[in-house]
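Trainee: Take a look at the structures listed below.
Only the coordinates and a few stated rules stand behind these numbers; no lab work does. Note that the structure is predicted; figures quoted are calculated from it, not measured. Cβ atoms are built from the backbone, for glycine too; each structure is taken alone.
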Structure P
Amino acid sequence: MFLPTNDKQFGLWKMRRNGMTNISIATFLGITRQGVSQGIRLMDEKIEASLREMAKSNRIQVEEIDVKRGVLFGKSIPFQTNAYIFVSEKHGMQVWYEHDGECISCEEFTRCIEFIWDLATELGIKLEKTQDPTRMAEELLAKIREDGK
């Protein structure tokens, strides 16, 4: 399923993810609270369906979905490791597998750091560890789980 990040409903969802209340969004945009609620509800449905579809196509067993933040927590069946799917405005839908690797020698080193940093920014999470993508991801995931409780 294609997730339209430039859609008005996605914009409403993103505002809520950034901590705005429905009434604040309505006031800010000059629309009704009911319009905001309906738009966010429809985007929540699209995001959940997209996360589930991505999990199915990547053979990830779903454990939990945080639709408000756009995160799916699961377990990769073929890799037997924790797996996460994220909704990012900048990067689209992304799958992250827990792993210990030689990040410094990996071709994806810079791209991973950029993705984690961008996602943390989108979620309003401050990261302390900034040199190793694996450690950054561990810190980000711990903070996402902590905030979700």
Structure Q
Amino acid sequence: MTEKHRVLLVLNGAGLLISAIITGWFYMFMLLGEIVLWPVVPSIDFQVPGEGRAWNMAHLEGITNGLLLIGVAAIAPILSLSARQFLWLFWSLLVTAWLFTLPAIANALAGTRGLTFDGGPFPGGWINNVIYVSGWPPVIAVHIAFGLLAWGAWKKLKEV
């Protein structure tokens, strides 16, 4: 993987960690039902839509996927992959990380789950359906990325 691609993975990982910070604040304010930052900011009534489980998920998606990108950038030099395979790994990681994280945030805001078209046993609607459809690219991409990670590590193990 080129150094530029590794740096881009780290930058995107940092962006995802920043999204986790922001969603963490929303999660806390949703649980409290107000903004409480005493003594800096007095208590302000602030109702965040959604439920705790969804905000927890959105928060953890940003952390998990941000760390995934940073981790792969760190270990890329020990993987034995072709330039083309590294490019596939790079793009599949970006698709996986962002398109698992952003829909989780949208689900938290909309009160949906995005697990099935029309919601299944959960709330449906057009927002749910857009989130559901947006979930297919990362589902495919994560299999490509993790397959390439395993293949690159396996090839390296055979070389050393």
Structure R
Amino acid sequence: MAITVLQPKGVSQPLGMYSHGMEANGLVVVAGQVGVKPDGGLAGTDAGSQTKQAFANVAAVLGAAGCRMRDIVRLQTFLTSADDIPAFMAARQDVFPVYFRDGAYPPNTLLVISRLVRPELRVEIEAIAIKPPRAASKPQTRRARPARRPARRR
């Protein structure tokens, strides 16, 4: 079994000793992503902006595995305050139509917890995806054109 560590460009370094994701035999596990921009700065102090950034980070990690958001089979979301549920829901309403164009949204468990690893973080989102099988590549065949016959002179 091959295990691939996913450390995509466009996502800040992990906040601790872990990888942003791993892929093994088509199963892609994305570590909890937070509202931190690629430069390491906070996307904003509110749950809405942090939610949007966390989803962008999830998408980037999945992309490193050759997946898209539509390949997600499970989400788990952590909020540090029940007061942030409306902002989370509003941000999700903004981004889901972009990520899940067909309206098939993955299962999601939403938990309210006391805090995350850094006190300014309000949202964390984990994902599990299944990497789609590669389309069998068909050899490019071209129909041979009949040789052109030179024009007959009369």
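Trainee: I have 3.1 for mean projected area of the Cα convex hull in nm², for residues 7-54 alone, calculated from one of the structures P, Q, R. Which structure is it? Walk me through the intermediate numbers first.
Mentor: Numbers: P: 3.1; Q: 4.3; R: 3.7.
Derived from P, not from the others.
Trainee: Comparing Rg/Rh (Cα atoms, Kirkwood Rh) across P, Q, R, which structure shows the greatest value? Walk me through the intermediate numbers first.
Mentor: On the way: P: 0.99; Q: 1.08; R: 1.28.
Across P, Q, R, Rg/Rh (Cα atoms, Kirkwood Rh) peaks for R.
Trainee: Match the computed value -7000 of helix-only ellipticity at 222 nm (-39500 (n - 2.57) for each DSSP H run of 4 or more, over all residues; to 500) to one of the structures P, Q, R, and report its label. Could the numbers behind the result be given before it?
Mentor: Details: P: -16000; Q: -25000; R: -7000.
It was calculated from structure R.
Trainee: Taking distance in nm of label points 7 Å out along Cα→Cβ at positions 47 and 71 as the quantity of interest, name the structure among P, Q, R where it is greatest. If you can, show how the numbers build up before the last one.
Mentor: Numbers: P: 1.2; Q: 3.9; R: 3.1.
Going through P, Q, R one by one, distance in nm of label points 7 Å out along Cα→Cβ at positions 47 and 71 peaks for structure Q.
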